[in-house]
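Presented below are the structures under discussion, each in the form of structure tokens.
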Structure I
Amino acid sequence: MITVDRLDHCVLTVADLEASAAFYTEVLGMEARRLENGRTTLCFGAQRINLHPWGGEYEPKAQRPTPGSADLCFLTPVSMADVLDHLGACQVAVIAGPVERSGAAGRLLSVYFRDPDGNLIEVANRIEENG
């Protein structure tokens, strides 16, 4: 049997590499890096998101790579009030939230918005359980 313990990276197929890299660095504080092979990646914590240009994806790839088909949740220690202030300053429209949701390790307080390709992005705070 195979067991896994964490996600190393995922891939987003994007219509515009530069617009996507700018969004994720400016709005979510990720670090955009250009790899030796010319590929673009977004780094945060011990994970990364690899960006593949739509129509020029790298092999092997998903069976139907499409911009705007992802739904991603990111955890942040930043207060929800500060998250909302930052999204407003970046002129990012919140489409839902803050709302309580269920995450992999417990309850979350989440806001939802979209990236330049229309991917659904959730940014959440963990809700600490008392007693």
Structure II
Amino acid sequence: MIVAQRPPAKPGAIRQLKGVVPARLPDSYYELLEISNGGEWSLSEQPYNFVMDSAEEVASAIRDGNLREFFDGFLMIGSDGAGEHIALDIRGMEPWPVVAVDMTNIDLDESVMVIASDFDAFYQLMGAERVK
């Protein structure tokens, strides 16, 4: 269920994001940005809330590289609105699992919780259907 929707991402913002991401991201992620560039959704499972970062925020975080030291291989795309980031785990092979990362604990065995096996499954937890 949509809690707060934003205007769609501009094509230039999506192109810019595609130019800096270290992996091929799911089409459904870009489709969601084309619907709402950021926003907030309820999830049907833990962590029960997804506050999506805008395309510009994700691109900026990738360029800054501040999280790379402790959270390399995680593409942060938002948060739960509390203390966990929501990320695509790009350390392995596609499809990338969607995970919650406790940013206060750098022990990845303890701080990473799988939310969905891939972004399409995560999209369904949001109560959203693919639009394209």
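Please treat every number below as a calculation from the coordinates, not as lab data. Since we're looking at a predicted model, the values are computed, not measured. Cβ atoms are built from the backbone, for glycine too; each structure is taken alone.
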Identity of the structure behind -5000 (criterion: helix-only ellipticity at 222 nm (-39500 (n - 2.57) for each DSSP H run of 4 or more, over all residues; to 500), calculated), options I, II
I
When volume of the Cα convex hull per residue in Å³ is calculated for structures I, II, the one with the largest value is I
Ranking I, II by distance in nm of label points 7 Å out along Cα→Cβ at positions 13 and 61, the structure that comes out highest:
II
